[in-house]
Structure P
Amino acid sequence: MTKILIRTDASNEIGMGHINRCASLARHMEDEGMEPLFVLKYFTDNVVENYQKLGINIVLLEENCSLYCEAHFIIEHFASQYSAIVFDFSHSQNIAIIQDYVLYFERLQHAFKATFLIDGFNETAIIDFIDPAVDVVITPYIGAVDHSPDQSKGYRHWIGPSYFIFAPEYTLENWQREVRSSVKHLLVTMGGSDPYELTLIVLDALKLLSIKIHCRVVTGPGFSDDLKKKVKKQRLSLPLCEIVDKPQNLVAQLKWAEMAVSASGLTKYEMALAGVPSLQISCNREMAETTAVYEKEGFYRDLGLYTELTPQRIVDELTILVKDFKSRKNMIKRGQSLFYESGIKHFLCALKISDV
């Protein structure tokens, strides 16, 4: 059996996007007879426990472990058994020390038959800071196609949203839906931890909404107990609102939803494929700038930075989109057109070959 190591991170500060993507990748691996193992360095205990309950095998590193010690540990314990390693850890904590990763990548590339880096974009793109010693870099984002691969680099570069890694349930065939002129179902999801409590801002807005609409609010595995209490308290004044706590994924919620309000992140890609028009809220200035630029793709609407957002603005934008049937239909068409081919098949094939 082909064994693959996945080096990623997940915490309330970093978010759940990296590990969620890797969890989807792991499910595809298992369907193909491969055995994935996760290695985390930055993590929050309750987050790890939640993913372990889902059957994900995880090895935890000491957070104060140096990169030299980390590489040595990985090589000593796994290199002889695992044919490839996948890195998905391009977040701000690693970017801050990115020059230290030059030797790290070199050591691990020598130890494994194949190395893959799922990179970030813009301010968290590792390849914008160093030339990592890996075999393949994957940049699976909208807007990445505007940047041509640099043929002089030592790695192959797979670029664009066709390489975005969805859970196995996300195929276009599963997401053909009839678009109704009226919107009855709204999904609110602000990521795995919602450190800025955006959920409460949206719930405040829903109290002002004059349109009758059923709402589901997702509370992720990294939500603090205090935030959950606040959400439950807010929900009491919204009789058409229900809470969905720690779902394994958003498949069922996106099948139910006809529109969404979401924290801007990787979830926007799931919404695009699922045919769910959305309003996107950014958590920081860099993300706000990127979200604003790629609003031109036409499958979401940008609400900007959360610190500059009011409940009334959310109400206004929701009302406009709910009443604009033509725009919602076009948003669905534009979003689903981004994923005309599946890069995951290419990825899985490369992982299998690594064990030959």
Structure Q
Amino acid sequence: MPTSAAESALEASSGRKRDSGPMPPFTLPITEVLVVAECWQTEPGAEAVIHRAVAAGVTLLDTSDMYGPHTNEILLGKALQGGVREKVELATKFAVSFADGKREIRGDPAYVRAACEASLKRLGIDCIDLYYQHRIDKKVPIEVTIGELKKLVEEGKVKYIGLSEASASTIRRAHAVHPITAVQLEWSLWSRDVEEDIIPTCRELGIGIVAYSPLGRGFFCSGAKLVDSLSEQDFRKHMPRLQPENIVKNAKIFEHVNAMAAKKGCTPSQLALAWVHHQGNDVCPIPGTTKIENFNQNVGALSVKLTPDEMAELESCAAAGEILGDRYPQMANTWKDSETPPLSSWKSE
């Protein structure tokens, strides 16, 4: 993978060292090239954002078959042409099915294989670098799902396996079947419950940590003003943390971050992103964007250096008990609801 000034800036700005375990097999920095796929369909400059990111030194592009569904993978497949594919690691995900208009989480072997084949075709590639189970199917033992992914690795269709929104116990069970390269989870100044059990588990096992929504779904860009800018179709409109009964108190956290950012000469979003970068070299935040100017601002966060005292101040103003509202309207299909049956219960079809 290519190196860049941005990567050097990340290493220089990383004030905390990881606890243990090897570096994940992808390089930093990375960014996410997704949002709701409909946004990409109406954004004529979508491919330009991807090409700008790669030119800037981004080496991991992250998507999923559920974005659209499917249209984001198709977009990314087009953007990978012309020699771009050779410059990046590519991650995508499976598990959320929309068959017959019904949303369902699936991790059965037949679905895993079919989903992988379909993603390979849409992306126009022969092998997926990092293939995540997007959400955990509670009907299927995790060992069964990972067992099928292991076969795809052996067949050369997948290089590395990842999990998203998995509990610590589920991660351990999966890792016992085949090494898990990365766990994707929501980690930001206002989503820190993963620090109690999941982060330590990943570090004990040497698993890379990929932090999605590091800007709090955009909250750390504009605070309470974010709500006014959301369309009725934007799922964030219904997030508990952005509801009237919660937003007033949550906005105070943004005001504190904004004040600190002003003193440091950066934006509040850059400060919030820098906090995630400083968690260690095993942590890869993936802020999503559809605009080049926002991408450039995210890259600027790599140059924001935080002292231990500044890290502590940010953490004190955004302690877990200070945030009102859950991450999702219903906390189903998150790591808190991801335990699967024992392997002994599985009867293959």
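Computing distance in nm of label points 7 Å out along Cα→Cβ at positions 59 and 131 gives 3.1 for which of P, Q? Considering all the candidates, the number was obtained from P.
To which of P, Q does the computed value 11.2 (mean count of other Cβ atoms within 10 Å over residues 227-234) belong? Only one of P, Q returns 11.2 for mean count of other Cβ atoms within 10 Å over residues 227-234, namely Q. Suppose P(r) over Cα pairs in 10 Å bins from 0, in percent, for residues 123-242 alone works out to 12, 36, 28, 20, 4; of P, Q, which structure was it derived from? Going through each structure in turn, the value belongs to Q. Of the structures labelled P, Q, which one yields 23 when relative contact order in percent (Cα under 8 Å, 6 or more apart) is computed from its coordinates? Matching structure: Q.
When distance in nm of label points 7 Å out along Cα→Cβ at positions 139 and 163 is calculated for each of structures P, Q, structure Q gives the greatest result. Taking distance in nm of label points 7 Å out along Cα→Cβ at positions 67 and 323 as the criterion, the top structure among P, Q is P, with the largest value.
Using Kirkwood radius over Cα pairs in Å, for residues 171-306 alone for the comparison, can you identify which of P, Q gives the largest number? Walk me through the numbers on the way to the answer.
Working: P: 15.2; Q: 16.0.
When Kirkwood radius over Cα pairs in Å, for residues 171-306 alone is calculated for P, Q, structure Q comes out on top.
Readers should treat all values here as calculations from the given coordinates under stated rules, not as data from a laboratory. Everything numeric in this text was worked out from a predicted model, so none of it was measured. Cβ atoms are built from the backbone, for glycine too; each structure is taken alone.
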